[in-house]
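Got some structures for you, see below.
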Structure P
Amino acid sequence: MTNTLEASIEIAASPEAVWEIVSDLKRMGEWSPQCRKMLMSGEVREGATTFNINRKGLLVWTTRSKVIRFEPNEAIAFRIKENFTIWSFTLEPTSTGTRVVQRRETPNGTSKLSQTLVKTIFGGNDSFEAELIVGMNATLARIKNEAETASAGALGSH
C-alpha cells in the first residue's frame, strides 16, 4: 500500500534556525511522541545510519534508519530499514519565517512484518495512520516552540 502522511506548520524563525533543530536527529526523542531516541555515531549527513528506540504505551521496539537526503536548510529524509517508510522534513522560507512539512512516505509499500504488526498490535492501518498524523503534528509543535523560543532569545541578546 502506497500512502503519504503529511503535516505542516509555520514557524516564526529562519530556515537556518529551524534546520539546526530538525537536522539534529539525536534530539528526535525530544520532539516525537513515538521515536524516543535516535542514536548515531558521527555527524548527521547523507548515508549516516541511526539506531532508534520507539515506544507506544508499554510496547517498545527498535528500528534502524539511513539518511537518504541531506540538504542543509532545505530538507532531511531517512528510510526506516524494517518497514521501508521514508520520513522527511522539508523547510520552505516564508515572509514570516519557515514552513516545515513533515512526511511519512511508503513509495514501495511497507514490509509484510510491518503490515502484520500494524494489523495485530497497533489497531489496524486507519487508526495507526491517524495516530501517526497526531504524532507528526505534536512533533512539529514541539519543533516550533523550540525554534521560536531560541529565535526570541537570540533577538533579545543583541
Structure Q
Amino acid sequence: MLRILLCLLIAFTAFPARAQQELLQDPQSYEKAYYAKRCTEVRYGSAFIARIDVNNDGIEDAVTNSSEVMCDGVRGPDCTAEGCPYNFYLQVKEGGYLMVATAQIYAYDFIKRFGNMVFVLKMHPKYCERKEGEAPCQMTVRVRGTRFLTISKK
C-alpha cells in the first residue's frame, strides 16, 4: 500500500501541507492566490481546473493542472521531466473542498469502466519499473472516499 501511495502522491513542496488538512471554499481561488504570491505576472489556460466527480459520490470535485499556469513567462513552472503537478480536491457534503492528493504526471484520462469513473494516469516510466526513455506508465486508479486505489498499471 505504501508503494502505491508513493507512486501516486508525490510530495509537492510548493503547496503548504496545511492545505491538505483544512477545508477550502474554492480550490481554484486557493491555487490562484498561491500563484499570485509567487509570480509577478500569471495567466491560466482553459484546462487549469476540471470540475468532475472524482470519487463517484455524485458531488462535483476539482482537479487542477499546473501545466496550464504561465508564471512570469514560464509555462508550468513546477513541471519536470517526470510531468507536472496535478492537485486533486474532493468536495465534502457539508461544503468546501479537501486536497486529497498531488501527483506528478504527464496527463490523465477520466473514463468509465465497469460503471465507475476511473483515472488513467500517464506517468514517468519509473512508476512501472521501466527506464527513462521507455514508454510512459499508465496507471488506472479508482477513487473511493478519499483513497486512490490502483486497479492496474502497464
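When relative contact order in percent (Cα under 8 Å, 6 or more apart) is calculated for each of P, Q, the greatest value falls to P. Of the structures labelled P, Q, one was used to calculate FRET efficiency 1/(1 + (r/R0)^6) of positions 61 and 93 (r between Cβ atoms, R0 = 35 Å, to 0.05), giving 0.45. Name it. Traced to structure P. Where does the value -10500 come from, among P, Q, when helix-only ellipticity at 222 nm (-39500 (n - 2.57) for each DSSP H run of 4 or more, over all residues; to 500) is the thing being computed? Answer for the origin of the read-out: P.
Since every read-out is calculated from the coordinates, none of them should be taken as a lab result. Just so it is clear, the model here is predicted, and its values are computed rather than measured. Cβ atoms are built from the backbone, for glycine too; each structure is taken alone.
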